[in-house]
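Next up, some structures in structure tokens.
Derivation of every value follows stated rules applied to the coordinates shown; laboratory data play no part. Note that this is a predicted model, so its numbers are computed, not measured. Cβ atoms are built from the backbone, for glycine too; each structure is taken alone.
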Structure I
Amino acid sequence: MIMKSYIRVKAYLLILIIVLPSYSQSNNSPVPRESKQLIIVLTDSTSSTKGFLYRCDKKNGTWKLISSKLPIVLGRNGLGWGRGLHQIDSSLLPVKVEGDGKSPAGVFTLSYAFGYAKVETMKNLKFPYIEVTSMLECIDDVKSKYYNQLVNNNEADTIDWQSSEKMYFADVYYEQGIVVDQNINPIEKGAGSCIFLHNWATPNETSAGCTEMAPENLKEIINWLNYSDYPILVQLTEPLYRFYQQQWELPVLENLNP
């Protein structure tokens, strides 16, 4: 199921459990020192549903922009603090909850890519990959013991959920994607589930809380990701990015907008 050389995800019974590597962080920044790949998503405000994505590599200890900015769309209600590597300051931004239509703001690890393509066709990736089958569901029912987990439903000892995302039947949206490690360590019931970077159908839509983009751009990102470089997602409003830029040791915003 997963490329054996780059395992960060392991199958345990029916559940795909995320096994994260150990990170070291500076006193001020939630971005791990080991990270050499950074995906930055910025919007104008907390209510914005559109923004831009930037990719950076770290060379000789300095973040360098490696691509032009790419358009993205977010949840229908903008941004709210997710649960990731960062500390949450609710005085600056609302906190995300299940069903609020907000994309998670903050700093997050990325665990693996997924898609409809067969595993054997994805062997050149440098990042773990999960093939989406008709049995794979992401559980968004807060009452389920499998909340915010990917489950092979044909192996479940009991179907205790009333709602889920049936990954294989999402048309272009889940044809390819990347799992964002929001609300996983530990999983808190009601704090948001099933957050991905995935395809959009059109640039004029919004999502339920994921970050969407053009399929050709996402494909390039998936092929760029390298497990050994500890890729990280930073997703914020531009004002919050400026507020945290120095403290979190992030690239200078002006360097992202030449």
Structure II
Amino acid sequence: MTGQAPRLAVWKFASCDGCQLSLLDCEDELLALGERVQFANFPEASSDIQPGPYDISLVEGSITTPHDAARIQQVRAASRMLITIGACATAGGIQALRNFDDVNAYRQAVYAHPEYIDSLATATPIAAHVPVDLELRGCPIRKEQLLEVLTALLHGHAPRLPQGSVCESCKAAGHPCVLVAHGVPCLGPVTQTGCGALCPAHGRGCYGCFGPREQANTSALSERLAGLGMSKPALTRLYRTFNAVAPAFETEGRRHES
């Protein structure tokens, strides 16, 4: 990107704001970034909202309402490059658990006046609605990864995203395998790396925050976990967290439904 400072926009859909906070958490790096880009639309950080078009749009959250299904089309039309950030935007997020049940029943149980609630029957990732140029996974994303992507784009380079599994990162860091050593359920073998193997480093199993790795062998992992005594309902719950409707996890979760 050359010439005038690229115009950056940050958008929120159904989410907890955690991925936007990862950007704000960049602190000193954010100040340096602010010298290279123009924050044209970032309500989490500034009330100075400028109209498009935008060079880069960072989109957090999934699509859960008819209003947002229309709004994401407007965001896409105003953005030269659209990057989805976090599990909600890339795989529907925790709110996509509604996809496995009757959302009308939830609406009736939760709201005193459900007739005022206008929501879709499913929560879906941004890519189900518009073309996406790049996906950054995680719940939340890591600020280092976001800075790597933005820096690469500013210099006209292709971003380098982490490859492989959390399991590989764990071994490289020398962490004991919680699955082998302690029989702790862990999604590390089938989850894309990027988190720094944070949970296994502290003796906890991976929760799959970064979603399934490419060619994830979920059936082999499930067979191993079943051999350790994990029930079918427990296996279904294991795959139904942050990335419940990511194809590999959704398929495996459904396979173990009672």
Any idea which of I, II comes out highest on Kirkwood radius over Cα pairs in Å, for residues 106-153 alone?
II
If helix-only ellipticity at 222 nm (-39500 (n - 2.57) for each DSSP H run of 4 or more, over all residues; to 500) is computed and equals -2000, the structure in I, II:
I
With distance in nm of label points 7 Å out along Cα→Cβ at positions 58 and 234 derived as 1.1, matching label from I, II
I
I, II: which one has semi-axes √(5λ) of the Cα gyration tensor in Å, as calculated, at 27, 21, 18?
I
Tell me which of I, II gives 17 when you compute relative contact order in percent (Cα under 8 Å, 6 or more apart).
II
Distance in nm of label points 7 Å out along Cα→Cβ at positions 146 and 170 - structure with the largest value, from I, II:
II
Tell me which of I, II gives 18.6 when you compute mean count of other Cβ atoms within 10 Å over residues 82-89.
I
Structure responsible for 0.85, with FRET efficiency 1/(1 + (r/R0)^6) of positions 114 and 186 (r between Cβ atoms, R0 = 30 Å, to 0.05) calculated and labels I, II on offer
I
